[in-house]
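Engineer: What follows is a set of structures to go through.
Just so you know, all these numbers are worked out from the coordinates, no wet-lab data involved. Given the structure is predicted, the values throughout are model-derived calculations rather than measurements. Cβ atoms are built from the backbone, for glycine too; each structure is taken alone.
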Structure 1
Amino acid sequence: MNYKFKKIFLSQWQLQLMIWPSIILMIVFSFIPMFGLIIAFQDYSPLTGFLDSEFVGIENFKAFFGDRDFYNVLTNTLGISLLKLLIGFPLEIILAILINELRLGIFKKFTQTISYLPHFLSWVILGGMIISWLSSSGIVNSLLLSLHLTSEPIAFLTNPNGYWWVATISDIWKEVGWGTILYLAAMSGIDPSLYEAAKVDGAKKLKRIWHITLPGISYIIVLMFVLRVGSVLGSNLEQALVLQNSSNMSKSEVLDLYVYHLGLTQGDFSFATAVGIFSSVISVILLLLANFLTKKINDSSIF
């Protein structure tokens, strides 16, 4: 067995040479730092370090669940993430289908480029644009006033009740184009003869999309859905940092931002790590649950 393994390894030394640096980096930067999770069960202090800090068991978790901000932070995180999932996920598929149906090559490439562009801009840039557009004298309020759709400027970013929608729509605008890439790649692999046969049989465009395009990308849809559900507790730290202000803080404080405030600004590393572990465990559970449900519904899963 060892001889066979050695023989295969040596016969693929070029491939091994390419992959091992990535494996080493993953071990160094992903697996070794997991030892730091122990501070969630300690009263950790950077002065005493991992080994000498006092072990407190699950006290940090109890403090988290007993924190008065816990349910508000969790509600904000789930609310924003579910809105992004329920609205943004179908829009990615719809936009990919629309782009795929374009027949003029130049216009198709132009549309793809325009839809991808916001993804490559940081939230610092986009956040500044959004804050400017949604201000009382910004372009959005000016347009609403000129069309007589409102009698006075709307406080988009200072009204806590509207923050979830601002966060959802701005995130969709930034990422919906980028999210079409895998769907378009999958559509390019569908046999064109299937569409030709459907045309001969008299199937209209919507029928062809429903019976050929969507089944042809169903595996990618399942994959992306499962991954999106698994990251439902991640509500974009950069976006929240840029768009949060003292007026909308009650609706903009999400788990990632909560951990950031506790760990970096307040220096409570043990408490912040406990919150991070909670978020990771729930994400794994949601990932497995989504995978189980998709397998039950249409016998498709990623593992």
Structure 2
Amino acid sequence: MGEMKVGTSSWADRSLLASGWYPRSANTPAGRLAYYAERFGLVEVDTTYYAVPAPETTAAWVDRTPPDFTFDVKALGLFTGHGIQAAALPADLRPPGRETGRVRRRDLPESSYDELWRRFREAVEPIAGAGKLGVLLFQFPPWLTRGERAEQRVLDAAERCRPWRVAVEFRHASWFDGENAPETVGFLARHDISMVSVDMPQGHESSVPPLLLATAEPAVMRFHGHSPEWTTGDKEGRFRYAYRDDELAEWAGRLHDLADETDELHVLLNNCCAGQAQRDAARLAALLGPAADWPGRYARRRAALRVVR
């Protein structure tokens, strides 16, 4: 069975800080990350979706975590088609006269876009250099439908990241409708890109089925919950969900099966609302048992990777 790393999508969102999950003694950014890293061996960096941090910031994250800690780093929203706030861009890369509002790829000249990628890689380098980088996670928007142009967008992003590992999460049903599912899986496997498996609300255009497959190393699983406000609520409302004991027990069994297909499995709880992700992640890690990488628990890695090609 492959090694399983369990964690959450963010360690410092506002609702978590207000929830009381952190003790009063963990009252600084450094203290909170250190407290989190004592309890989980993996975290997804969410802040990099909104802005490119300074390399000094990411180097500090490395210094505050144990040698075997892993960061999965979310790609900047502008790289996936979401866009970002103009104020979040470096001042010298903002389009002239655009101090507010959202900026998308088409708003930037090629030179500025390339420079933004260079600075993103520069920010990731301290994590990668310390051996703590898991994957660069690209969460593509619900309006990215399957097709040749969309596939090329995925490949362009992956190529800019190499030799680092890349994982992709799709949020449009077209990628997995009917015969498209094996073609999507094969496309990612051929290009050595991890497909992010998800647990999420079903029945929407943005819904994808919970296919647990390893297309590359590591396998990645993200839990979004099943909030009835998935398409109507604010950020907290969309992810407000507490997993029941029976749900987590069922998922633990499925994750053990997935871990048999891969050397390493990253499991991330993204129901980030008032500390619920941290509570559910701890419960799930306990159910996964000794194979889960959380304080004091490790497992041997398998030598073979079985993927659908």
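Engineer: Here log10 I(q)/I(0) by the Debye sum over Cα atoms at q = 0.08, 0.16 Å⁻¹ was calculated and came to -0.34, -1.53; which of the structures 1, 2 was it taken from?
Structural biologist: For log10 I(q)/I(0) by the Debye sum over Cα atoms at q = 0.08, 0.16 Å⁻¹, the value -0.34, -1.53 is produced by structure 2.
Engineer: Okay, moving on. Can you say which of 1, 2 returns -10000 when helix-only ellipticity at 222 nm (-39500 (n - 2.57) for each DSSP H run of 4 or more, over all residues; to 500) is computed?
Structural biologist: The value was obtained from structure 2.
Engineer: Compute percent of Cα pairs over 18 Å apart, for residues 45-220 alone for each of 1, 2 and report the one that scores greatest.
Structural biologist: Structure 1 gives the largest value of percent of Cα pairs over 18 Å apart, for residues 45-220 alone among 1, 2.
Engineer: Same structure, new question: For the read-out mean count of other Cβ atoms within 10 Å over residues 21-28, a value of 9.9 was computed from one structure; give its label from 1, 2. All intermediate terms of the calculation are to be shown ahead of the outcome.
Structural biologist: Working: 1: 9.9; 2: 12.5.
Working through the options, I get structure 1.
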